[in-house]
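Right after this note come the structures.
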Structure I
Amino acid sequence: MISLREVNEDNFDKCVKLEVAENQKNFVAANMKSLAQAWIHYENARPFAIYNDDEMVGFIMFYIDEEKEPYLWRLMIDKNHQGKGYGRTALKMAIEHFINTINMTAVKTSLVPGNDGAESLYKSLGFEPTEEFEGDEIVMLLKL
């Protein structure tokens with residue numbers, strides 16, 4: 001069963017050891033960088049480890065701004081656990097969590113052009129590309 005658990009001192013080492021496939025490394029930051037950013041933005045960042053039963057399989061992090069608008073900042077599934085639906089399930093769970101806790105009406109994310117796997121996942125869940133860019137990344141929006 002998939003669950004989201006806060007990253008803490010007990011699971012930190014496992015989290016930073018998770019890796020995407022070699023051909024995906026240009027698409028998502030390493031978890032060490034993500035957790036450093038979460039510390040810097042501790043009032044707004046929400047980092048979670050993704051578990052299948054008791055095995056950590058990935059990482060997801062949201063940024064909640066002052067207007068309570070969530071932004072999917074990171075989503076990664078370890079190279080040894082991809083293609084099993086963990087990312088889709090974790091993203092759905094996280095969105096449901098934030099719908100229930102902050103009454104959100106939309107979620108944004110961004111992706112590096114060429115990251116076909118992420119684009120396919122996001123579109124299948126209802127995210128649509130916008131005219132916005134964040135740096136070189138395409139901003140996508142899911143209206144709830």
Structure II
Amino acid sequence: MDLFKIFSISGSGMAAQRSRMTVVAGNLANTETSRTPEGGPYRRRDVVFRSVPGGGEFSDELADLTEGRDGVQGVEVVGVKQSSRPPRLLFDPSHPDANGDGYVALPDINPMEEMVDMMSAVRSYEANLSAYNTTKTLIRRILDIGRNS
């Protein structure tokens with residue numbers, strides 16, 4: 001495998017996980033948001049990923065296809081989808097957004113679930129960063145070997 005292709009793949013993974021962390025942070029920041037510009041409470045969001053070719057040479061991609069090998073894949077963010085979970089209702093008749101029965105519709109966001117999602121995104125980011133740095137070290141060592149020979 002082309003060592004420089006690893007940079008592209010790791011970079012795409014880091015960018016995708018950064019987007020995921022941003023969305024999770026937004027979910028955590030809006031756990032008590034009862035009113036949005038669209039109307040109603042904030043809706044939990046999730047990032048949707050898809051695999052994409054690793055950005056190699058055309059001849060490498062063609063060889064992978066003709067020999068039946070799965071090509072190296074990176075990842076990209078396709079979009080952000082809103083949750084279809086119904087809001088949770090909290091009885092608070094003094095709240096300005098309370099309905100006629102005194103209930104306020106709040107986002108159905110579980111902070112523990114969001115923190116686990118955030119930790120998973122951070123670990124995935126760190127794994128991609130580690131692969132990136134290891135590849136960088138390998139390239140430096142290869143150059144040193146060539147220089148000393």
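Structure summary
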item: Structure responsible for 12.8, with mean projected area of the Cα convex hull in nm² calculated and labels I, II on offer; result: II
item: For FRET efficiency 1/(1 + (r/R0)^6) of positions 49 and 89 (r between Cβ atoms, R0 = 30 Å, to 0.05) computed as 1.00, the structure of I, II it came from; result: I
item: Structure responsible for 0.45, with FRET efficiency 1/(1 + (r/R0)^6) of positions 9 and 33 (r between Cβ atoms, R0 = 35 Å, to 0.05) calculated and labels I, II on offer; result: II
item: For -17500 (helix-only ellipticity at 222 nm (-39500 (n - 2.57) for each DSSP H run of 4 or more, over all residues; to 500), calculated) the corresponding structure among I, II; result: II
item: Structure (I, II) behind the derived value 33 of relative contact order in percent (Cα under 8 Å, 6 or more apart); result: II
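Every number here is computed from the coordinates shown, using simple stated rules; none is lab data. Keep in mind that this is a model prediction, so the values were computed, not measured. Cβ atoms are built from the backbone, for glycine too; each structure is taken alone.
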